[in-house]
1. For Cα Rg over 2.2 N^0.38 Å, for residues 135-302 alone, which structure out of P, Q, R has the highest calculated value?
2. So Cα extents along the principal axes in Å, computed for just one structure, reads 72, 63, 41; which one of P, Q, R is that?
3. Using distance in nm of label points 7 Å out along Cα→Cβ at positions 119 and 231 as the calculated read-out, with 4.4 as its value, let me know the right label among P, Q, R.
Structure P
Amino acid sequence: MTDARALLEVSDLVKHYPVRSGILRRKVGTVHAVDGVSFTVGVGETLGLVGESGCGKSTVARSILRLVEPTGGSIRLNGLDITHLGKADLRPHRRSMQIVFQDPFASLNPRMTAGDIVGEPLSVHGLAAGSKKRDRVAELFQQVGLRPDQMQNYPHQFSGGQRQRICIARALSLGPSLIVCDEPVSALDVSIQAQVINLLIDLQRQHHFSYLFIAHDLAVVAHISHRVAVMYLGRIVETAEKRELFANPRHPYTQALLASVPVANPRIKRLKALVEGDVPSPINPPSGCAFHTRCRYVMDRCRIETPALLEAGPQHQVACFLNGGTGRGA
C-alpha cells in the first residue's frame, strides 16, 4: 500500500562530465550522462527505473544520494531541498537515504567481519555501541535471513546471495525512508534473485520505506515495482503505473524493450524487433528527440524538436510526438 505523499522529488536533474585531453587536460567535450530527469517517489512506493546500459540510471541514483554532485536541477527529500547542502548539513539526511549496490562483493570491505560491516553505520552516526550495537546487528541479520552466529564471518565466507543480504542489512541499519537499489540482483543466480526480491518486498511491507529500483530485467521490475520510468540516453521517455506500462506501452523505445524480453514458450511467435543499432554517444547526443536515430516512426520534427514528457493518460506520461498511439500498429 503506497502513500500519495511524495518522499522524493527530483526536478530537471542534470549531470555532465567534462572530457579532457592533452598534456594540459583541456576540456574537449562533455558527457551528457543525465540531461533533465524529473520524477517523484511516494511514501512506501517502489519506482522502477529501466533502460539500456549506459543510459544514465546509476548516475541518477548517485546524484540523488549526492555521491556525485549534480550539475543542475533539484532534489527534495521529505520536502527539503538537499541539492546544495554542505557535508555537515547533509549528514543527518544521509541516514534517510541508503543504497544497495550491484556487486555485493565489491561493496563489502574484505578486512571487516559481516557484523562489523552492518554495525559500522550505527557507530558512524553515534546510534549504538557495545552490546546495544551487537544486539541491533543480530536483529538485522535475522531480518534479512542470516544467522546471528554468522556475524563473525568475513565476506568471502558467504555466497553471493548472502553477501547481498549483508548489504541490505547495512542499508536497513539506520532506519532509512528511501533505499536506492542499483541493479541489486543482476549479479546473482536466477533462483537467488527471486529470494532477494521477495525479501525486499517483505521488508518494505514491514517498514513502509520507499525504493528507487534500478534494473534492466523487466521481469524483475514488473514483480517489485508500483510505477516504472523508462530512460533513454539521459532522459526519461515514459512513466506509468506498472500494469498500464506493460499493457499499453506508448513510446517506441518502451515497446522495443518489451518486445526484446525472451519468451519461454517456443511456440509463441516473437514480436518483430522495433529498434536497431546502438545507443548514440552521450558525448555527442542527437539533436531533437534522442531516439530518432533508431526509431521506425521518425518524423521531420523529431530530428529538430525535443519532445516534452506530457500526460498521455491517467498517471501515464510520454515524451513522444506520436504519443505512442498510431505508431505501434503501423
Structure Q
Amino acid sequence: MSTLPWLHPGRVALLTQALHERILILDGGMGTMLQGHDLDEGGFRGARFEHGHDGHVEFHDNHAHQGGCDLKGNNDLLTLTRPDIIRGVHDAYLEAGADLIETNTFNSTRISQADYHLQHLAHELNLEGARLARAACDAMTAKTPHQPRFVIGVLGPTSRTASLSPDVNDPGFRNVTFEELVENYTESASGLIDGGVDVIMVETIFDTLNAKAALFALSELFHQRGARVPIMISGTITDRSGRTLSGQTAEAFYYSVRHARPLSVGFNCALGAEDLRPHIETLSGIAESYVSTHPNAGLPNAFGEYDETPEHMAGVIGSFARDGLLNLVGGCCGTTPAHIRAIAAAVRNQPPRVLPSRDAEAA
C-alpha cells in the first residue's frame, strides 16, 4: 500500500503540514444534531421514498408490508432525502472550528442498510455523503484559505461481528464472514473515494477482525485504482475494563492494525474523555502514527442522554493536549458544535504530540 502514489497529493501535503503545526480538530456527533430536528417517518422518507423503497418495496400508510419496514432512525438516508439538514450539520461544525468533517456514512454498508431493506443504496449513500461533505469543506476553505478543511470518509463497524457469536448457545456460529465484510467495505469505500474524500477512517471498531476486513478491502481497492488515500483507524473501548468488545487492550489493538501504516490511530465513542485518557496515553507512548480521540460527552445517563458540558469536556481534553498526547481531537455521541468550539479553544495554543523519530510511513 505504501508504494502507491497519493490520489490527491496536494491535499495530503496540506494535511500533513497542518498536522506538523498544530492539533487538528475533528467534528462532533451527527446523531446528536439530527435528533434536534425531531423528524417523523415522513421526514426520513422525503419525496423519494414517500410511497415505498425507491421502487424496491411497496408501502401503505407509511407502514411496511411485503417484507418492508419503517425508515425512521436511518440517519444515513437523510443524505439523500434531506441533504439540506446534513449540509447544515457540516457547516455548523466547520463554523465551530473543525478542520476535518466526517461523512454521514457510519451505517452506509449493505449489511447495515439491510435492516431497512435499502442495501441497494450503499454506493449511492457513500458517494453523496462524500459529495456533501466535500462541498461544505471546499466552501469553508474558500473563506479561510489559511485553514484548509478536509473530508473524512467514514467506514463504520457494521451491525455484525466476525469474532463473536450472536447466539450464546452456539459459540462457533457467525452471522457474517470475512469475505462478506470485505465486499461491503469495498463497495462503500469506492463510493467515498468517488465522492472526493481526503482520508478514510475505519471508525468505532469494536471487533478488530471487522477492521482487518476493512483494511484489506482498502488495500485491494487502492491497488485496483493505482492510488491511495490516507487511512485513519479509531477503535472503541466498550467499558471500564479497558478492552474492545472482541477483548483487546489498547496496546494489542494498536499492534493488530499498525501494518496498515495508518495516518492516525485512536479511540472514540463508548466512554467520556476522562475514562478514555489512560488508553490514549498508552497509544501515545507506542504509536508511530498520529494519535486521535473523539470521545462521547461522558457516559450516557439513565435516560440515554449525555451530561458533560462543553466547558467540562474541553477542560479534560485540554489536559490531554498539555501533556502532549494528541494530534487530532473531536467529539462523538452527545457532542455539539458548542463542544467542538470549546475543545478547539482549549487546545489552540498547545503543540501537537511529537511522533517518534521513525517516520509514520515507515512503521
Structure R
Amino acid sequence: MAEKLGRKWIGSDLGRFAVHTSRKRIIGVQRSLLEAGKPYRSFEILNLGRYERQYFAGIDPTLPEEQRRAISIQKEEHYLTLILNAYKAERVFQSPPFHGKKAGALVIVGPIDAPVTQSQVHEAVEAARKLRISKLDIIGFEFEMGIVPHAQDEARTKGVSVALRYIPKDVFDRRAVDKGQVIFYDVAYVEMQPMVKGNSVTVQLKDFGVYYRQDDVGVLIDSLKNGGSKVTIDAGEVVKVSKDKKGVVSREVLTKAWSDWVDYWAVDFDFENRKEIVRITEADGSEREVWTGGYIFENEWQSFRTRQQRQLELTSAMHEYPKKGRYKIGIKVVDIFGNDTTKVIEVSL
C-alpha cells in the first residue's frame, strides 16, 4: 500500500519466502504504475545474514600471535559446533578433513568467509574413497560458480555420492534451530544462453536443476493410510504419493518440466557494475567505507509467476549496451521454495 501511495517504506522479515513474495508484489505495483504513466522508485533487498558471519571470522589483528591463534581455534570450534548442531550431525575428530557424520554420510562444513571450490570437493571425494565411504554431505554459505553438476558427476564416477547444500542464515537464530526449522537446501544447477546482436543482448533461461529430497518415499508409503495421499519431494521432483482403499500405491509427478521449479528469474546485464560497500565504525567513533568483495545484483529485467499469472517468460527483453566491450551478465533464479541461485557469464560485443 505504501508503494501504491508513493510513500517511503522499509520492511524486514527473517523468512526468505516472505521477502521473495513481497518483492514480486512490489514489482507488480510498479508495473501497474508504469502502465498508468505514474512515477515509481527503485528498491533494494539487503541480506544481513552475511554480516553475522563476521562475528565468527573477525579477530583483532593487534593481539599477540599466540592469543590470535588461540582465539581462532576457539572460534572455529564454535562455528563448527553451531553448524553441525543445526544440520543435526554428530561432530567427529578422528577423520580429517571431515567435521561430522549424519545418517551414514560424512560431513564437511565449508569456510565461513569463502566459497566451497571444486578442488575442495575433489579432495573430499579422494579422502572418502580412502576411508571407503560412499556418501558425502558438503555444506557451505557459498559455492564456486559452475560447481553443480560437474563436481557431483565426477564424484559419482568414483563411487561417491555428493550432496552440496547451502548453510541458511537461520543457523544464527537459536529459536529456529531448537524448533528444527532450519533447512539446508541443495545447490541448484542453472544454465543460460546469451544471444548477441550488435551491441544488444537477450538472455534465454535454458535449464534449471534441483536435487531436493524431503522424505524417504518408502517410509512415507508405509505411514500412509488406505485412501490417503501426500505431496513430497523425491530426487528433484515434486510428487504426489497416494494409496487407494485397497492399499495400492500410485506416484504422480507434479513437476512436468524443469521450468516448473522456477518461480522468478531476473537478469543484471552489467553485473559487477556496483560494488557492495559497507560502512564500518572504528573504535574512535570514525567511519570508513569498505568493499565487502561482493557486488549488488540489479534486477534490470525479470519474469515471475503469480497466483493469477502462471506463465513464465524464458527469454529476456533485449538490452542495448552503450559501446562494444566485455560485460558480465548475471542471472538470479528463485525456485518455488524461495531459494535463489545466481550465475554469472561474460560476453564480448
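1. Working: P: 1.28; Q: 1.09; R: 1.41.
Top value of Cα Rg over 2.2 N^0.38 Å, for residues 135-302 alone goes to structure R.
2. Details: P: 68, 59, 43; Q: 60, 47, 47; R: 72, 63, 41.
Derived from the structure labelled R.
3. Details: P: 3.6; Q: 2.5; R: 4.4.
Checking each candidate, the match is R.
Computed from the coordinates by the stated procedures, all read-outs in this text should not be read as laboratory data. Not measured: the values here are computed from a predicted model. Cβ atoms are built from the backbone, for glycine too; each structure is taken alone.
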